[in-house]
Structure P
């Protein structure tokens, strides 16, 4: 799914949709727990049934996938807000969500901003940070500004110079 954001206010409707999807999933969890006494059956249902909702589309997902996509969508929204405020010359942002190909975040104006975004228990989980830095490192000539944005527990919001291992790529922790 590709989303175009031209102004920070454009993010508000997406935030509302994410909240509605979360509310629906939590309602389904409450109903399941109220009617299913077996803890293993509850865990099985959470993992394998489509009781969750896609955070931005009106369609079912399993709850694990909803958790992953919701976190990523929230980080992407904050990253888009950051880029729009810091780089007005970007003329807006193209977000490639979920299985959409391309960079996670790219300025509409060519060659201005490229970014990858993720949420994880820590930035090094699944080697995600290293892979994102390596991918962006190959794009030095194509973009003036390159970022990796992430959310992980225990990291204060702000730039994380100690995680910047590729020249010219800033790493930022975002609160969501």
Structure Q
């Protein structure tokens, strides 16, 4: 399991005082208020940033970072991903998983036939959809609903699913 989890992407500056405009990767954007620091990776170097202030604008998070005081200082962080230590992550409800933990997991049907590995997860509003790709490159889209997803074992990187009519 990865120790750092992505929680957002810096997409631009906001205003002239050094605020960063962040697209959040979390269901609860107010969780940024509970963070004291975040990490960004720049040129394969991990840099810790201290959060001074958090604001919101049109479903985006606006972060003011200590030492970044004007619009030009934000430029080097543009398109970087914000990361946190797993220990600072929110506790997930039962049967809910971090996307990073699902990517790469092996997916089997109820007869233990390997269907492929999860290569992507995307939200649809009502539920997430898991993109499973087999060795031949064929993709299956699986809705993350209880009638389809029967067992998830993050530790052993294995998922068992019920293939409903029309999914394959």
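Every number in this text was worked out from the coordinates using simple rules, so none of it is lab data. Bear in mind the structure is a predicted one, so any value in this text is a computation, not a measurement. Cβ atoms are built from the backbone, for glycine too; each structure is taken alone.
Tabulated data
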{"read-out": "Mean count of other Cβ atoms within 10 Å over residues 90-97 - highest-scoring structure of P, Q", "value": "P"}
{"read-out": "Distance in nm of label points 7 Å out along Cα→Cβ at positions 10 and 42 - structure with the largest value, from P, Q", "value": "P"}
{"read-out": "For helix-only ellipticity at 222 nm (-39500 (n - 2.57) for each DSSP H run of 4 or more, over all residues; to 500) computed as -500, the structure of P, Q it came from", "value": "Q"}
{"read-out": "Comparison of P, Q - label where mean projected area of the Cα convex hull in nm² is highest", "value": "Q"}
{"read-out": "Among P, Q, structure where distance in nm of label points 7 Å out along Cα→Cβ at positions 18 and 74 as derived comes to 1.3", "value": "Q"}
